[in-house]
Every structure is written in structure tokens, then in C-alpha cells.
Structure P
Amino acid sequence: MILRHDTLPALAAAAALVNTEGRATEHLPDVAALHDLVRTWDWAGQHSCTETDLQAVRQLRPRLRQLWQARDEDEVVQIINRLLRTAHALPQLIRHDGWHYHLHATPSNGKLATRLAVGAAMAVAGLIQDQQLSRLRFCAYTGCDNVVIDLSKNRSKQYCEHGCGNRAAVAAYRARKAARG
């Protein structure tokens, strides 16, 4: 699968953002954490990272999670279109930071949550166009509800980036060891 240079980071950033919403623990507790997330994923444009931005980004997470929870492609398309309509997205070709022309659908000085929503929507729209929607999935580890983007060649990624693969391997090893007596 060949992805445009802007699609992979947008997908990974969307998954990372969704995964900051824990069942019992808030993984985006303050403006500093939001600033770190923005810096880690190198989101384009200006990011003031205010308390207002933090609240808007937190409210965006369940809307993005719906992309993973959707039952089929048509439902994902409805979610994407709703995100784009709400943002009044207007795709334009932009060149910045040494990258060749690519699509941006919000101005670089737009609200952070809007830019994140549109970036995720555009990236998932690319998956739909390439008939690769099955690459959006949930972590296979029991009790984990993190989302996963499977970009492996053989579509074998099962676990999120929070150590669930290691926990599953340890549990499997212990089960084999216990079965041998």
C-alpha cells in the first residue's frame, strides 16, 4: 500500500489522539500535554494550545473514535462528510516544510481541533478511496479499547502502541509454560 506522505502521519496522529481518552485515566490532562501531543505529531500550522483548544480537542476524540466504530464503509463516509461539513473544509494544494504539494482543507491558522478533525477525515477518506478501510481496527488485547492503524504489508498488526503486544506475548508464554506442567 502506498500512502501519500501526509496520510500516514495524519492517521497515526488521529489514533494517538483517540487513544488519549482512557476509561479511567485522562491521558490529555492539561494544556502542556496537548502541546506535547501537537509537537510529537508535528501538526502543521499554528498551535496556541489554550484551555479552549484543550476542551475542543477532548470533545473531538469521541467523534474520531466513531471512524473505528463504524459498521461499514458507508457509515465511515457519513462520519467523514459530517466532519468536513462542520469544519467548512475547503481543500487546497499547499506546499510547506519541504514537502511537495498536498491537500490541506483548513487554513494553517484555523482552530486546532478543526484542523485535527479535518486532517483525520481527509486521511481516512484516502483509505476509503484506496479500499483500505480494514486497516482501522481496535487493539486485540483483552480489556484494551485503544485504536490501531495497521500499515503493515501483510495486515497483521493486532495491538496498540501501549505495550499490549508484549503483555499478550507474556500471557501466551505463561499459558504454554503452565500447560507443560
Structure Q
Amino acid sequence: MITDRWVAIDFETATREPTSACALGVAVVEDLEVVRVESWLIKPPYNEYEFWNTKVHGISAEDTELAPEFDEIWWEVSALIDGAPLLAHNASFDMRVLGSLITSRELTAPEYDYACTVAMARGAWPHLPKHKLDVVCDACGIGLMHHDAASDAEACARVAIACAEHTNRPSVTEALEALGIGVRSLAR
């Protein structure tokens, strides 16, 4: 019986616009175990990219020319999330993208609760010079191919698990409580 289920997400975007998702990674955490990792390339609006975004993640219009748009994968993504609370590293970014996509595409979605693993890492390891995903992963010995959506989502999940282990708690939920990190709701 699963007692604690969270889903870590990571978006990559094609432009500065939050509706320009070009990749999504999802990692499912059940009772401090990563049990599934999935990712999708997504065709952003007009398949347009800004130079700096592509420079960061390496995804270009050629990669997403034949990819589905977000509303075409939403049924699969929402079934995988299944109403679970979400985790993201720098959650304000990923939640803004998710909320913008749901709203702009007029998709059906529950109210999602979420927590930020940057805040968790700051609470668990305040001595780190920065709490960016690559820095935290290096400190925790977590493998990462930075800016690959699947790898980032899995790393985010593993950071939450490491925080639970660091605080000697049996779940992500209890680690959040121990670190004094509140759960927020996605406002759409």
C-alpha cells in the first residue's frame, strides 16, 4: 500500500513565454522510491524558438517539428500525475508553465498542490553556496544530465528523497514538515 506519492516535473521552454513548453519530464515517487520516469517532446506554438533557450537545453524546431502539442499529451500526463502533489526545482517556474498551459489550452485539471525542492535543499543543506539543481545533485551524489527534462525531473525527485533521508523522515511529506516547507496550490 502506497502511503506517500509525489510527482516531480520539469519543463523546458522554447521562448520566454510560459506557454512555449518544448519538453516535459515526469518522475513518480512512491514511498521514497522513484518508480517511473517519463518524458515528452512538445511542439511549442508555431514551433518557434529563441536562441538562448535552445543554447540552454539543446532542443530546436527540428526536434519538435513532428512532436505533439501539449493538449495532445495532456491526457497521458494528467493520468500519470493522477492528482498527486507535485515537486519541482524552482517550482515557481514549472508551476507557471503548467498553469499557463492548462489555462491557455482550456484543459481540465484538478487543483494541484506543490512543493519546491530548492526550498527543501536550502533547509537541508544551508551550507551549500547555491541551491541550483546541478549544485545540489553534486553535493548529494545524484546523477544529472542538466536541462534534459527527464533527467531533471528524476533528479528533483531524488533531491526530495535525499531531503527525507537527511532529516531522518520516512516520507517526502514528513520531510517538508521537518524542514518547515509549506505546500502551495497552483493558482490558475
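Miscellaneous remarks
- When helix-only ellipticity at 222 nm (-39500 (n - 2.57) for each DSSP H run of 4 or more, over all residues; to 500) is computed across structures P, Q, the figure -12500 traces back to Q.
- With Cα Rg over 2.2 N^0.38 Å derived as 0.99, matching label from P, Q: Q
- Test item: distance in nm of label points 7 Å out along Cα→Cβ at positions 22 and 78 calculated as 3.3, pick one of P, Q: P
- Given 2.5 for distance in nm of label points 7 Å out along Cα→Cβ at positions 62 and 118, calculated: source structure among P, Q: P
- Relative contact order in percent (Cα under 8 Å, 6 or more apart) from the coordinates reads 26; which among P, Q: Q
No lab work stands behind these numbers, since they all come straight from the coordinates. It should be emphasised that the depicted structure is a prediction, and the values quoted were computed from it without experimental measurement. Cβ atoms are built from the backbone, for glycine too; each structure is taken alone.
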